[in-house]
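Structures are listed in the sections that come next.
Bear in mind these aren't lab numbers, they're just calculated from the coordinates by the rules spelled out. Since the model is a prediction, treat every value here as computed from it, not as a measurement. Cβ atoms are built from the backbone, for glycine too; each structure is taken alone.
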Structure 1
Amino acid sequence: MIETLAKYIPEHAVKPVFDLIVANQVHLKIVNERATRHGDYRKGPSGKHEITVNSSLNKYKFLITLIHEIGHLVAFEKFGRKIKPHGQEWKYTFQQLMVPYIRPEIFPNHLLPLLAKHFRNPSASSDTDSTLALALKQFDKQNDNNYVFEIPFGSVFRIKNGKIFKKMAVRTKRFECLEISSGKLYLFNPNAEVELLPN
């Protein structure tokens, strides 16, 4: 397990994460990319704690996702199964588990202030914190996609599921985009990755 973890997370996080996995009796599965989620926790029918994490994540996102999912396990065990999945108990637990990793041996220096700010009140997904999400994305494998925030208004783009949209307006922190086939308006986070199409 240590050798496997070493392929997916920063070197100085491997031993403490391994200890956390053993202490919480986690069965970790590294899976192919899922478009809808980075990771998942569930208690299996046998009572085993099963956590899955996408293999496609960069090492910093992988670490945050794994700790996020262990946070669910620990919060449910400590506070009971009736708590909200991303409620106050989980936020507190996730903060406590993550703080020891927010250090320069594990994360690049320029990410540390962004992580510290995010973990004052962690959200259900680090992707909703667009500043942190964009900073983390620089460590992803290169692709030809654009972010919604950087394409011009009036541009037409495609998302992973094949749906086509036109960028219309900005609404506070998100972008209003028109789905071409249905005529419905949707809101996109600035850091949503899209494929720009010729107009």
Structure 2
Amino acid sequence: MLRLGIDIDGTVTDPKTFVPYLNKSFKKSLTYNDLTEYDLTKVLNISEQGFWKWMDEFEPIIYKEAPLAPYAKEVLDEWKLQHQLYFISARREHLLDITYNWFKENEIYYHHIELIGHHNKLEAVKQNEISIFFEDKHDNACMISEEHDIPVILFNTPYNQDPIPKGVIRVNNWLEAKKWVNHWSDVKVL
């Protein structure tokens, strides 16, 4: 049984989730492919302070209404019987109830949910003894793989196109992630 560390936003939730909110709030006509930076202050050309003011207002709404990434539920439903599902997110602690409710409404099973309030997930990965991590943020994926010498599945997005080290595996969706994990776990058993 593997202990899977799984990011939530842009990984379990559809990475396109923010686009309509950004367009409406900032009077833009961005497409998902326009999000070539993870840092939305650069995409929107706004200050850090302005961005966090907006996030304080819209983050609860966005996370409450976020659609699932394609195939995420099907794969996670299959894995809940085979592996331990540890969701580790940069979401802030005040979003815990919204997060639990979202998991309940979407019928996503979990063994553990941890909102760490920042993007540095290294300590959480170590403390939870994660076997494989699933992420959409490029630098997180690289740091986790290199620091903990574990495979990291990086979900391909327009904002994470920098080169990746050997331990980071780029996939386009949850079906590809499942195929890689199944193969990896079969090889590990041999």
Structure 3
Amino acid sequence: MSTPRVAEVTRNTNETQIRVVINIDGTGQQKLNTGVPFLDHMLDQIARHGLIDLDIEAKGDLHIDAHHTVEDVGITLGQAFAKAVGDKKGIRRYGHAYVPLDEALSRVVIDFSGRPGIEFNVPFTRAMIGGFDVDLTHEFFQGFVNHALITLHIDNLRGQNAHHQCETVFKAFGRALRMAIELDPRAAGTIPSTKGSL
């Protein structure tokens, strides 16, 4: 068994203080305290369905709103993923997943391309899920993409309940991550690119 791929990243700004510890070869264990309960619920989906151990502690300017906290958690988690994946030798590189939850169905496709890019097509049926502004979902993934240096396509194919729509996105994201970062025994030590680097 190879050494577990782990990373720890701390990000401190005037708006947020965040610490992320991940093990991308984990079992889905999580310790989450962002101050945004719905975000914790969504991060739990990534951990459990991606089999990624997540320990995330965040303190942000929630007296203003959750925007900075959600975005900066995405940024810091993306940085941690980039660090843990390392040179990308032997990874599958691509990952995809379809996940349903009752009437909702989402598809997520990932490429650990070394190039940040996002296509986000989620027609939420309402603006708020409890106290969570659904616009922040895009902000989280944009932050992640920019710092993990991945190409990410997210499509909610159908759904009427906004909570279900969002949860299927995060579950599918976790499953697609799991596939993309898995080490392929047939590709041990090689970079999955004709360029020779990612």
Q. When you work out distance in nm of label points 7 Å out along Cα→Cβ at positions 70 and 142 for each of the structures 1, 2, 3, which one comes out largest?
A. 1
Q. Which one of 1, 2, 3 has distance in nm of label points 7 Å out along Cα→Cβ at positions 6 and 182, as calculated from the coordinates, equal to 1.6?
A. 2
Q: Looking at distance in nm of label points 7 Å out along Cα→Cβ at positions 46 and 134, point out which structure of 1, 2, 3 has the largest value.
A: 1
